[in-house]
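No lab work stands behind these numbers, since they all come straight from the coordinates. All values derive from a computational prediction rather than experimental measurement. Cβ atoms are built from the backbone, for glycine too; each structure is taken alone.
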Structure P
Amino acid sequence: MSNLIHPRLIALDLDGTLLDRQGAVTPRTRQAIADAVAQGVVVLPATGRPLSNLPPVVAQLPGIRYAITSNGAAVWDLGANPMSAVYSRYWNAAEHRTTEPTALIARPMPVELAREAFALYMEYPGALSVFCDGRTYRDRVGMARFGVRYARRTGSTEARQPNDGRFTVVNDLSEWMSRHAHEVEKFCMFFDTPEEAQAALPRFYALEGAEVVQGAPDNIELTAKGVDKGTALLALADRLGIPCEATAAFGDSENDRAMLEKAGIAAVMANGMPQIKALADLVSTGDCDHDGVAELFERLGL
């Protein structure tokens, strides 16, 4: 710790990092964040999810104002009431008090890439989410497949997300894509098995202009080339006048790699993938269920 700079900006991955396996933030971690914010540290979520899927338990943490979403395709200023900004991207937004967030960065993928990637995924059975302007689009078939996937998963650090309005369900994603391909931030694609995802990876890597990562063994995530959490983190730091060496990133999986590599301090969870732990300046002894984030804050002197 002695050679690490006191961080002024901390980006936290969600699943497997900030959130435990039940989708909660532990009381000790919540207090650690509150203490850091009281010292003037900017703490923000950095997630592969779109804005609509930012959990209330995260949006309502002390001092949360900014969010990196869709693997860095968007950076938001959520204003004084972050949860009302999140509700603005729910399908049932009219049932909530909402405020309009400010998109500090918006990097949708080229329309040709969106169409090509969508057509390629349609060759596979699986569950697809399309992220667009902070919203999560799924079709009815996809919703049913997500239900099956969640029912059979065991040992995953991915927190289950309730269907409380955060998903905008359309009848047919193909028809939706015919009108909105130019607006897509990210495709989040799940396959029936990890083996199918691994077999499909080379085909997605071959798409020109695509950034491809995995957030889980049965998952492929695709954005425009050069879009990642790390680039978004440094862009936000620059806006806030914070040098790179005073930034920290906390994560556990491959879709955190870029921000761990680019941040001044890389902190990885005990439950992190081995190849991700290899990037770390710090590795927690406790996992996401046992206050790993709070431990890392304390080790950083916060």
Structure Q
Amino acid sequence: MEKFSIWRDKGTGIAPFLPHPSSTFRSDGDTSAQAICLRAGNILLAIVSVAIKLPLCLIYCILHSVIVLLPLPPAVKSLSTKVLLRIIGLFYWRVSYASGRSGVRSRRASSSKKTPNAGDVVVSNFVSPLDAMVYSTEFDCCFVIPTPTGAYQTYNTLQAFIAATRLPNITKLSGSSSVLSDIVSKAKSKDKVVVLFAEGTTTNGRGFLYSSAMKIKLDSTSTENTLIPSHIKYTPPDVSTPVPVSSVFIYLLKLMCNWKGWSVRVQFGTPVPQTAEGSIAQCIDSICTLGRIKKLGDELNAESKAEFVKAWTKSRC
């Protein structure tokens, strides 16, 4: 991949926009009879997996759409989203907070100060369309993606899912806000948590787009809300979409082909007061520590990703 070396971080050598190889149809070049039989068996299991999951997914998507539109409690909608994720293939979950405990019991045992409350801002990395769905299973939330122009675009779960399959918006969109605190205030009035995908675009999860996140401006006068750093990671990692996908349907088929399924780990760090000096920088440091990833240089951002995708698409033609 020497032709894409200009999109590697100069300090770490990490290339955040290179897609992960498929964990379902990976081939190591082995042409032995045993290896060929294993690949054939894997393809057969993938076909069976899709044959089972696809009808279930289509039927449940209709039911889930009705549940989302009805005035039901957020807990019911969250449960419905989790069921949909399990049908797609996200079988294994691990959610932990700063206390170090994990799972449902630790969430119930944790104090309200450690779990996100309405109006709090969860600052997260951004790797996959599934990110929005995973966070929706944890709390009632809206999603914010910053643009290079300094504006902030608000999304619901479905919109954030679709946004993760496309190139980042380089220009300011209609309906976007130039002030993050306005979005936070509106979310608080609706009893929602704000999930801020600080990188502004999806990556392969190998590093954090530091320069994009540092453009985020906070209201230093706010004393009621906190920032909560969060890192999300999938195993295998090929659910990520550092390069736009041809269609959402193809992406979902790819997920369903993996008969072994995926696991997700969400780690919430220690809350940071919004009034603290350098609070965004503190959140980024916490995210990198939680995920054991590196901060990437200023030359890697939403704009450089657009250039990378153009070169990547041209090389695949």
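Summary of values
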| read-out | value |
| --- | --- |
| Winner on distance in nm of label points 7 Å out along Cα→Cβ at positions 252 and 268 once structures P, Q are ranked, highest first | Q |
| For 1.01 (Cα Rg over 2.2 N^0.38 Å, calculated) the corresponding structure among P, Q | Q |
| Which of P, Q yields 23 [relative contact order in percent (Cα under 8 Å, 6 or more apart), calculated] | P |
| Entry that produces -12500 once helix-only ellipticity at 222 nm (-39500 (n - 2.57) for each DSSP H run of 4 or more, over all residues; to 500) is calculated, selected from P, Q | Q |
| Parent structure of the calculated result 3.8, given that distance in nm of label points 7 Å out along Cα→Cβ at positions 20 and 140 is the read-out and P, Q the choices | P |
| Structures P, Q, by mean count of other Cβ atoms within 10 Å over residues 260-267: label with the highest value | P |
